[in-house]
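Have a look at these structures, which come just after this line.
Any read-out appearing in this document is the output of simple, stated calculations on the displayed coordinates, not a laboratory observation. Everything quoted here is computed from the prediction, not taken from an experiment. Cβ atoms are built from the backbone, for glycine too; each structure is taken alone.
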Structure I
Amino acid sequence: MRIDAALFAVALASPCAVPAKAQTIVDPHAVYERHCIRCHSEHGADLARLRMNVTDGKLLVRRNSGPMEKLLRNHQGITLTDAEQRGLLTLFVAGIKWDGVYQHRCAKCHGPAVSFARDKLAVAGEKILTTTGNRDVGEFLKSHGEATASEIALLMDMLRFQLETKPR
């Protein structure tokens, strides 16, 4: 994945972390929808931006500065597998990094990022292409909308994440 290495390390530094080869890839969006959306109506990345911080390399709950991985171990009676916890932590850390750029620049026309990316885009090596027309999304974004170069980089990172966490 293209998530910033330092931020990704926060997600993997939880006590439930296991060696990379042994990790099961889960769809963090499906985990969030299954276990969290009943009480937290905002999207997982939005929840992270609104209610969490990364401080000194740790993902913390903003209201009490408690570690997010501790909260996920048993929150409201919900028990998550280690892989589900890692998936959510990765989504939350990435959501903070993405800073709501998609929501601000793209969502009003393209809807939720996860469904847009998974329905309309595909990874092709280092590029992300449209599934109709094989258009290079990174190049297209330079003349589509009003995103800055740094926002385009965040969008590309976010879109790749959506595609790489898609169930196979």
Structure II
Amino acid sequence: YFVRMRYAPNAEAVFAEEREDRRQPVTEEVILDGQIVHIQHSLFDMGEVENLFDEDTFTMVRTYEANPALINITFPEPRSVTGITITTGSMDFTLTVRLFTDEQAEPITYNQTYNDQPEDPTVDLSFGHEPIKALKLEVEILGFMFNKWAKIHIRELTLR
């Protein structure tokens, strides 16, 4: 027996809609340093958001078709931060962090490009010498050599 199959006439539109649905952010709550914080992130196909903050680089998350990977952290009240430490999968990438001091404020933006790093690099991005009281952080990890549907591996994220 032979079966001949073909896509429905609207298949491309259905596929595009499914891709767009997968690009919608996921919102969760986690306990971070004793506080419940809201995390909005790219869809993961592996790992849980808690893996980002468990101080264990053997646990991780992997985005599902999201480059850049996005992780937005909203605190119940402003928190002092001086930088971020992040461990990723092996890749060249740009790390961008936007800090918001209140809901109406323009972000304070920091970014750094990391090339030729060792396997599963841990990198630090400093926000200066003085702590910044941030209500919200937007973390963006853009992997080079990948398209926008790439899977970005993030092993750990630590706020300093």
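One of I, II was used to calculate helix-only ellipticity at 222 nm (-39500 (n - 2.57) for each DSSP H run of 4 or more, over all residues; to 500), giving -14000; which? Kindly include the intermediate steps, with their values, before the conclusion.
Details: I: -14000; II: -2500.
This figure was derived from I.
Who wins on mean count of other Cβ atoms within 10 Å over residues 74-81 among I, II, i.e. which is largest? Display every interim value, and only then the final one.
Values: I: 11.9; II: 14.4.
Max of mean count of other Cβ atoms within 10 Å over residues 74-81: II.
Looking just at distance in nm of label points 7 Å out along Cα→Cβ at positions 66 and 82, which of the labels I, II belongs to the structure with the highest value?
Comparing I, II by distance in nm of label points 7 Å out along Cα→Cβ at positions 66 and 82, the maximum is at II.
Taking 16.6 as the value of mean count of other Cβ atoms within 10 Å over residues 42-49 derived from one of the structures shown (I, II), identify that structure.
The correct label is II.
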